[in-house]
1. Using the calculated result 25.4 for mean count of other Cβ atoms within 10 Å over residues 106-113, pick out the matching structure from I, II.
2. Upon calculation of helix-only ellipticity at 222 nm (-39500 (n - 2.57) for each DSSP H run of 4 or more, over all residues; to 500) from the atomic coordinates, which of the structures I, II produces -13500?
3. Ranked by relative contact order in percent (Cα under 8 Å, 6 or more apart), which of I, II sits at the highest value?
4. Given 2.8 as the derived value for distance in nm of label points 7 Å out along Cα→Cβ at positions 42 and 266, which of the supplied structures I, II does it correspond to?
5. Which structure, out of I, II, was mean count of other Cβ atoms within 10 Å over residues 186-193 calculated from, if the result is 14.0?
6. With mean count of other Cβ atoms within 10 Å over residues 234-241 derived from the coordinates and found to be 19.9, which of I, II does the value describe?
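Rule-based calculations on the coordinates, nothing more; no lab input. Since we're looking at a predicted model, the values are computed, not measured. Cβ atoms are built from the backbone, for glycine too; each structure is taken alone.
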Structure I
Amino acid sequence: MRALLSGYYGKGNGGDEALLATLLQMLPPHVTPVVLSANPEETRDRYGVETYNRMAISPVLQALRSCDAFIWGGGSLIQDVTSSISPLYYSGLMALAQTMGLKTVAWAQGIGPLVRPQTRWLARQNFTGCTKVSVRDRASAALLSDWQIPFILAPDPVWALESKPVPGLWDLPAPRVAVTLRSHPQLTEKRLANLTRALVDFQKATQAFILLLPFQKSEDLSIAQAIQPHLLDVSQILCLEDPQVLKGVFKGVEMAIGMRLHSLIMAAAEGCRCFALSYDPKVNRLMEDLDMPGWDLANLPDEPNVISTTWMEHYANGDPLSPNQIQSLVDRALMHREVLSAALTE
């Protein structure tokens, strides 16, 4: 059986690459993956899979015709807040696959926000037509319940991604703290300046070595480069392409301060204390589920001293998830694998 995988792949986003790596890890052995990517050569070389350019109409149609199944491969693909075009692209592919009679799976989806009636209608049609559906959060589950669409609810599959060692990580000074910020309208110049000042104070107080981790170079690297001169000799920017290695960073880190959802999931999964800076409801959902401390960026304290003191308190006294909690989340995340097995029977 051949399955066409569609997601935000090949865009250099660590979280979405982690979803792809996990999906490939979870596919049944009899299924050959074919991946739609923004960078087909890189995706092919990294994962050893057949790839097609996600925006080239003729190759995409060719790929669909050559496959028996179509999978929405994880993440917030169906939301219309950051883009009104993106959900139309993914919905169009799903509708085409369903019209062509392929088995269709909406895998590990975080649905919404959906603010436009037409996007909402399209999403409902797509999910109704799926062979199997799995979602990663309660809000998505509630929406599908309202629509009377059967689904499986399980933690984000990246909880179950196998991590790999990071070359040279253990040569860096310890203790280490990882910081993952991304560009966003809510991360204003003033807020970034306050976070930078707080980070400098936090580093002086804890003597921690700061790892600045851009999860998506195009969005995050410039922010890391703006912060690093304030932390000369006590920080390093780590640009890692392999999502399993990226997850491995958090094995050697005492605490993670993160905006990106998958930076917090990876950190928590590796037994790291986490502090969230939320720019999106999906981060708030994770904070609620794990009782994770943090702030909405919109409510970030104006005083750097308040920020750094809060971080120091969590660094000194905060608790990571227990091994039992982590194992429970990993075990439940593997339910996404069962959905694939059930949908892609030979």
Structure II
Amino acid sequence: MFQFIPRTYTVESVTSGHPDKICDQISDAVLDACLEQDPYSRVAAETFGGHGLLVLAGEVTTKADVDYAELARAVYKEIGHENELEIMARIVQQSPDIAQGVNTGGAGDQGIMYGFATDETEEYMPKATVLAHKLARGLEKLRVLGKLPWIKPDGKTQVTIEQGKVRTVLVSCQHSPDVSQEEIKQQITAHLIAPLVGDISDVEILVNPTGKFEKGGFEADTGLTGRKIVVDTYGGMLPHGGGCFSGKDATKVDRSAAYMCRFVAKNLVAHGYAKECLVSVAYAIGKAEPLMVEAMDEKGESLVGVVKEKFDFRPQAIIERLNLRQPIFKQTAAYGHFGKPNLPWEQILSTF
């Protein structure tokens, strides 16, 4: 039988304090701040950070008045990092060459986008993807609630599934210097891994395999918007397409069409058209009608007929159907863009 997800596969996630995820959250905070004041804002915001420096650059068309540097500093502090940053902002007006196509309802760029859903979990996501995000979010929760006060904001998780069973769990946890690795492994296993995985008797558990992880965030590494696109989507088993999501408003089909593909795939699975479904779409910059729409089930059979009959993939139709002019995007910038029930592209239609 045709399979989207292999029998053995591995998925990773990262905490909100990871350098790349800091940048994603700042870029999406810029987007949300513009949308709060001007729902028709067009935003393409990129963030780079590392070793005491944070740089914001991009293009906007907006009536909003935003202090981008102060916004970035506030997000950084909210995440939990404490070191000071030098912040530079270079955000300018969107190119008129791009705007002329978008103004008529066309796609903001060329590209191919994908969406996937599976009935393997209640989130309609691959099992390892769900678990990796829960572990990463759980690590942050233990820090924020003070249950393990030596946890610092940076961290990564990884899960290996073999024939539906968890085989390996890896947690890399930034920590203060006054705690031993033995205690870290014992506490992380007891308070994080075991409650989420359940029976861990046959599970290989790896915690901080380098031996220690005291430096994190921009102090230890650089970060960049869009450098965790596999974490953002389906964990590497499925195609992603050409672009990242964060920092882009919904006229950028990299983002909005990927959300629409997920919306369609999830509804096809939820309504019994497939157990697993992959939806794909392609655009030319400035053109409203997609160049291609395709949908395939776990048997390799096409579902494109029902998709084209029931769903409109023109960029403006996507924005209207999913209500994508709301300032809702910062919450997507950590722990995945899919599988969160409060997001509009995750809603299951009563009928279609």
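1. I
2. Going label by label, the one that fits is I.
3. Max of relative contact order in percent (Cα under 8 Å, 6 or more apart): II.
4. II
5. Value 14.0 for mean count of other Cβ atoms within 10 Å over residues 186-193 corresponds to I out of I, II.
6. This value belongs to structure II.
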